[in-house]
Structure P
Amino acid sequence: MILHRGVTVFSIVILLLAPVGTLLAQSRNLEIYWIDVEGGGATLVVTPAGESLLIDTGNPVADDRDAKRINAATQQAGLKKIDYLLITHYHSDHVGGAPALAKMIPIEKFLDHGDSVEKGSAGGARLWEAYLKMADGKRTIVKPGDKIPLKGVDVLVVSSNGEVLAKPIDGGGPNPLCQGAQQKPPDQTENQRSAGILLTYGRFKFLDMGDLTWDKEMELACPVNRLGTVTVYQVTHHGFFGGFSGAPAHVWAIKPQVAVVNNGPRKGLSPESAYETIAKIPGLEGIWQGHLSLAVDKDHNTSENMIANLEDTAECKGNWLKASVAANGDFTLTNGRNGFSKAYRTR
């Protein structure tokens with residue numbers, strides 16, 4: 001039946017339902033999955049609008065284990081594609097799974113810090129060339145201050161290619177922890193080039209800086225804390241592995257409510273001082289780990305119900321951790337191994 005100038009009843013119904021569909025898309029929570037890639041990096045962000053940002057892709061293992069685990073998480077999240085893939089840096093545990101993953105699910109856009117500083121080595125060259133081939137025509141280099149345009153959330157680049165934010169944001173200011181703080185020499189590896197992001201959704205703030213090193217953490221922290229405070233902190237370098245990151249002047253200044261460690265059974269949270277730095281964060285309400293660390297004693301691991309995987313690599317099931325964040329900023333963290341959840345009120 002024609003009602004007016006070619007507008008049908010069906011057309012009117014579609015127009016009336018469209019705002020409802022938009023409202024339903026916006027009503028879902030922000031979701032963050034920490035996918036187990038055995039001490040590598042793979043963090044999947046799904047916005048309330050259903051858009052996605054994957055940060056790193058795990059290792060290039062022979063059976064495509066890490067790519068399969070990431071793809072399974074995208075399916076659980078209801079994704080048909082990955083809108084943005086951010087490669088923090090070109091080490092194998094962060095970029096190695098990308099070629100296999102790209103065969104499993106479409107990747108629309110690639111973000112990175114620029115050219116690899118390790119492409120002169122045989123291993124670095126292989127990783128770099130494989131990434132360039134895959135990202136050809138879809139690649140953007142990001143720098144501090146850039147925004148990743150995801151609907152409904154603010155994603156700010158805070159570090160990239162050895163540079164960090166020039167000015168403080170979000171209440172950042174003079175940092176008394178800088179007095180007498182330990183400095184370390186500039187790192188010369190890809191770790192120092194890590195592209196890091198601060199995601200804001202209402203009162204909720206999530207910080208992920210890949211494997212950014214001590215010297216760059218100190219630039220973000222001293223003499224002025226340039227990041228203010230955050231809600232959830234993905235602990236740098238898999239739990240300050242080897243002491244190459246984890247400057248207390250930075251970590252204690254950002255005062256996360258919750259710390260999430262993407263460690264492996266024997267990678268990350270060592271030496272023991274790494275866990276102690278995390279545990280001494282002022283106001284910390286919880287530490288969640290991807291793995292039980294077998295490199296340190298039990299007292300330098302969090303509570304077992306907040307650890308996603310307890311086994312060594314050969315027996316590992318690849319369980320994830322997941323945050324679900326409501327519009328008011330309050331969030332719940334869930335352990336995929338045992339279903340244990342804990343709710344937090346964002347400060």
Structure Q
Amino acid sequence: MLDTRNNIMLFEARKAKHKPNIILQVLIFAAVIFVTQMAVGMLIGIPLGLAVADSYGFERFASEGFESFMSYVYDYINNLPEWFTVLSLFETAIMTLLVIVYCHGIEGRSYASMGLRRKGMAKNYGFGYLIGIVMITAAVALTVLLGGAKFTGLNSSVSVFYIVLFFLGYLVQGMSEEVCFRGYFMVSCANRVHVGIAVFLSSLAFSAMHLANAGISLFAFINLTLFGVFMAVYVLRTDDLWGACAIHSAWNFFQGNIFGISVSGGAMSSSVFGTAFADGHELISGGAFGIEGGICTTIVLVIATALVLFLPQKPRPALSEETPKEGPPSRREPLPVYIQK
């Protein structure tokens with residue numbers, strides 16, 4: 001069973017200067033999310049919103065109503081040029097930066113408490129990326145085997161340039177969500193409630209962030225929550241955030257740009273292969289939301305979570321208050337030793 005004793009992330013988080021009670025923490029998190037989304041959205045959301053409004057027209061909105069307008073918005077977004085989608089991935093770096101600034105500057109948490117330690121970073125990231133590839137490939141393969149989808153072959157017109165940009169963009173996007181929901185929210189909640197409750201709250205918040213996505217369904221919401229649970233227990237087991245960042249990035253990139261499947265209801269983009277969903281098999285394939293809304297993803301996530309929870313785990317060395325802290329030094333430290341190697 002997963003053992004969180006002597007977990008460096010949780011141990012370091014307990015040294016935070018400010019530990020809001022759980023209700024206030026949830027409210028602060030909502031405010032942080034709002035601010036970060038506004039910061040990201042202002043760069044592309046305002047010009048996009050003005051373009052949609054101008055294209056749709058106020059008179060049409062008055063006569064056809066909000067539902068028709070939202071349908072138009074989804075169609076408009078799904079036909080945006082690929083450079084716009086790539087740009088939106090890279091802009092999630094703003095969320096990463098703002099969340100880290102809040103955690104360190106306001107709560108007074110170290111980088112180690114967020115799982116952002118330099119030691120073993122490359123190894124953990126590489127291993128995590130491999131796990132992400134295996135998981136999404138298993139979900140896609142199971143969907144095909146059960147008749148929910150079929151491969152349509154290699155896309156001869158695929159743009160290598162865009163594939164590379166999407167690969168890099170998802171590295172940024174995967175990290176942003178893991179820093180926000182696991183490195184920050186889950187660990188900060190664990191300062192006030194049982195770690196299991198913290199896992200549940202962070203996973204539920206992660207799912208709620210996708211409620212506005214096209215094609216969202218109850219099954220998709222459940223799967224997103226399960227994905228959040230898996231990522232949370234993986235972070236706690238490895239005592240590190242880099243591997244989770246890699247899993248998230250690999251999952252999204254291979255899903256969308258290797259297998260050609262919509263990522264969380266998002267617009268389709270350049271992909272190496274094509275995958276077509278079979279009509280009438282939405283329970284298996286996930287339908288409009290993509291494979292994340294299907295039962296095959298559920299199976300993969302449940303198995304992966306069980307493995308993380310129940311595989312034998314090496315005991316961690318005991319931690320004490322004298323354990324060197326990784327992260328920015330306190331004011332009393334004369335040397336700028338930022339990260340312990």
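Any read-out appearing in this document is the output of simple, stated calculations on the displayed coordinates, not a laboratory observation. Treat the numbers as computed from the prediction; the structure is a model and nothing was measured. Cβ atoms are built from the backbone, for glycine too; each structure is taken alone.
Structural remarks
- Answer label among P, Q for the case where distance in nm of label points 7 Å out along Cα→Cβ at positions 32 and 280, calculated from the coordinates, equals 2.4: P
- When distance in nm of label points 7 Å out along Cα→Cβ at positions 96 and 168 is computed for each of P, Q, the largest belongs to: P
- Answer label among P, Q for the case where distance in nm of label points 7 Å out along Cα→Cβ at positions 192 and 296, calculated from the coordinates, equals 4.1: Q
- Given 21.2 for Kirkwood radius over Cα pairs in Å, calculated: source structure among P, Q: Q
- Taking relative contact order in percent (Cα under 8 Å, 6 or more apart) as the criterion, the top-ranked structure out of P, Q is Q, with the highest value.
- Structure (P, Q) behind the derived value -6500 of helix-only ellipticity at 222 nm (-39500 (n - 2.57) for each DSSP H run of 4 or more, over all residues; to 500): P
- Top of P, Q by volume of the Cα convex hull per residue in Å³, for residues 88-143 alone, largest first: Q
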